[in-house]
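Several structures are given next for inspection.
Laboratory data are not the source of any read-out in this text; all were calculated from the coordinates shown. None of these values were measured; they are calculated from a predicted model.
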Structure 1
Amino acid sequence: MNLIAKDLAFDSKTIVVPPGATVTINFTNKDPGIMHSFALYNDSTAKTSIFVGKFVTGPGTAVYTFTAPTRVGDYFFRCDVHPTQMEGTFVVE
């Protein structure tokens, strides 16, 4: 799947995957000179990480690959550089 960071926002607020799937995110940062990332957590407290991707300074790209949780439910993703501005729901169903 593709995920774009532009104007301090993700182009998608929801990502849906099957339980235990291998997830590949083709990440594109279109904000020149600004770092962004993709990180997945159990919930919005961001205390327990599931996957934390490297920071990418725009314009730039990265490929993030990880295994989705096996438990069905809603999880939380964000940019760790802009955690209150760039966030979304990662749905396992």
Structure 2
Amino acid sequence: MTEGVTRKRCGFIIDGPAAREGVEVFNKEGKKVGVVSSGTHSPCLKKSIGQAYIETQYSKVGTQLVVNLRGKPMPLVLSKMPFVPTKYYKKQ
């Protein structure tokens, strides 16, 4: 039995259509490294965003990966969450 964390939940931004639940995520060499858990269009960012479970060695913010959407490879970039910073006052 393997010990430790093997996958990490990561946010991503993609230019193009949203990657929906169940879409597989690949590295540049074509190896499957994760799966999308949710995705939608962000009206604030005017781009598609989502979350995916990615193997830990590929989960660094800024990593470029690929998803196959409707038969076309689409690049995505892992991003910090939340995607839009909050602007409310938080008393310390």
Structure 3
Amino acid sequence: MKASEALLEFAFARVRRVVESKFQYRLAGLVLRDALRDMRRRLEYAEYGGVPLLGVNGVVVVAHGRADAIAFKNALRTASETASSGLLAAISGIPKK
């Protein structure tokens, strides 16, 4: 998770640097701005809040260290969805209650 977050930050910083480097790239950036913002929003850690920790007998969601209130709310949503999805039963072989 940490590696993918770092890669995402690096990629968007690099894209920004390239787009700002030439006039024609700036024009292309204006055309693509909404699409790039949407993609960044979809990949942002705060949208998911955290990821389920596997290998424990229960649902544990690991959130980002710099999680804000929105990320924390989404981590609770992720925990709820994970608990009701039957993931724990599927992994452990224990039937869902």
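When Cα extents along the principal axes in Å is computed for each of 1, 2, 3, which one produces 45, 36, 20? The value was obtained from structure 2. Largest in relative contact order in percent (Cα under 8 Å, 6 or more apart) among the labelled structures 1, 2, 3 is structure 1.
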